[in-house]
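**Q** Listed next: structures, encoded as structure tokens.
Read the figures in this text as sums done on the coordinates, not as results from a lab. It should be emphasised that the depicted structure is a prediction, and the values quoted were computed from it without experimental measurement.
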Structure P
Amino acid sequence: MAFAVAALADVLSGFLAFAPPVQWAVDLVTAIALFVVLGWQWILLPGLIMEAIPGLSIFPFWVIVVGAVAMWGTARPKVNG
């Protein structure tokens, strides 16, 4: 489900590249949907930031982020001691 949401958002971003406010709204809704599907994942926040930078929307960041979560799981800080 997360890959479907991410792929749809990346496809829409390609068409909305010339309407940044609409694209930002789509990216915000995508981030919220991915938080609902995947739970709290810190890696989604850098994905949201990368999607908000003009010109970088040509890269499928949402699919890359979901793939990273699928491969490596949740990023957890090391606990010493």
Structure Q
Amino acid sequence: MYIYTRRCDCVQYEDTYEDYLEMLIQFGYVTLFSSAFPMAAVCALLNNVIEIRSDAFKLCMTFQRPFGELVQDIGIWQVCS
């Protein structure tokens, strides 16, 4: 049973800080522990596929649509990559 919620009742999506941070931490774990556990990259790939679907559901069903903004770069995350 699907319950329809109006877009104006949803919470506004603030920023992508937590999403970027989650992926950066995962990348760090994969690079650190892949020599001890070679299947870490496969586990990370499986996690990323699930994460893409859950983020899509989160953005489509629980949050208001984010408004686009023009920026120069991705901020502090430019230094991390």
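**Q** Please state which of the structures P, Q yields 16.4, 49 when Rg and Dmax of the Cα atoms in Å is computed from it.
**A** On the way: P: 13.1, 51; Q: 16.4, 49.
Of the structures listed, the value fits Q.
**Q** Same structure again: Using relative contact order in percent (Cα under 8 Å, 6 or more apart) for the comparison, can you identify which of P, Q gives the largest number?
**A** Q
**Q** Hey, another quick one. Figure out for me which of the structures P, Q the number -15500 belongs to, where helix-only ellipticity at 222 nm (-39500 (n - 2.57) for each DSSP H run of 4 or more, over all residues; to 500) was derived from the coordinates.
**A** Answer by label: Q.
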